[in-house]
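Colleague: Given below, in the form of C-alpha cells, are the structures.
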Structure P
Amino acid sequence: MLKPILAASKSDSRLAALVDEAREYAQVYLLAKQRHKGCQGAGELMTLKEEFKDTVDTVVRYCKDKAYVTGPSDYDLDSIAKELVVMSR
C-alpha cells in the first residue's frame, strides 16, 4: 500500500507533507518502542502509537479521496513505521 502513496506524493505537495509528517511520527514511535522496557512508559508509548496511527489514517483517507489507492485500507502499523523510516534514509 505504501508504494503507490509514495509515488503519488512526488506530484502532490499536500500528500508529500502528510507523508513527511507520518515519517516523523514513525521515527519517534519506533525509537520509543525500542527503548520501552516493561510497564515503565507504557502510557507514553501508547499515546505515541495512537498519534502515529492518526497520521497514517489521515494519509490513507487523503489517498482514497484522491483515488491514489483503492481497495481495503488494512495495514500493520509497525510495518508501515519501519518502511517509512527505511525510506527516509
Structure Q
Amino acid sequence: MKVGRRAVHEWRRPAELTPGYTRALAIVQPVAVAMFALPAPPDAHILKLPADGQPTQFDLWIERLGANLQGWPGKNADGALVGRIPLG
C-alpha cells in the first residue's frame, strides 16, 4: 500500500492452509441496525436479523492454479462456497 509515493505497508502472503488454498482475509460482521434512505436495488437481498443474532463471517481464499476445484477449506465443516472469480 502506498500513500502518496511512499510505501507504508506491504502485505506478506500467508502460507497455504491446505494444499492449493491460501486464506487472504476473513471478515466478521456483527449484527448491526441499518436504516436505508434509498430503496434497495431490485436484485438485492436484505436479511432481517435479530439484534442479538450471531455475527456473519466470510473468508476470501486465493486458489492456486491446479487446486482441487471439487472442494475448498471448510467444505466438510459447515462451509458454504459462494462463488469463484478467476483472476487470470
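What follows draws every value from the coordinates through simple rules; no lab data is involved. Not measured: the values here are computed from a predicted model. Cβ atoms are built from the backbone, for glycine too; each structure is taken alone.
Colleague: Starting from the value 0: which structure in P, Q was helix-only ellipticity at 222 nm (-39500 (n - 2.57) for each DSSP H run of 4 or more, over all residues; to 500) calculated from?
Modeller: Computed on structure Q.
Colleague: Another question about this same structure. Just checking, which of P, Q has the largest value of FRET efficiency 1/(1 + (r/R0)^6) of positions 7 and 71 (r between Cβ atoms, R0 = 25 Å, to 0.05)?
Modeller: When FRET efficiency 1/(1 + (r/R0)^6) of positions 7 and 71 (r between Cβ atoms, R0 = 25 Å, to 0.05) is calculated for P, Q, structure P comes out on top.
Colleague: Figure out for me which of the structures P, Q the number 0.75 belongs to, where FRET efficiency 1/(1 + (r/R0)^6) of positions 15 and 47 (r between Cβ atoms, R0 = 41 Å, to 0.05) was derived from the coordinates.
Modeller: Q
Colleague: A follow-up question, please. Which one of P, Q has Rg and Dmax of the Cα atoms in Å, as calculated from the coordinates, equal to 17.6, 45?
Modeller: Matching structure: Q.
Colleague: Right, here's the next one. For which of P, Q does relative contact order in percent (Cα under 8 Å, 6 or more apart), calculated from the coordinates, equal 41?
Modeller: P
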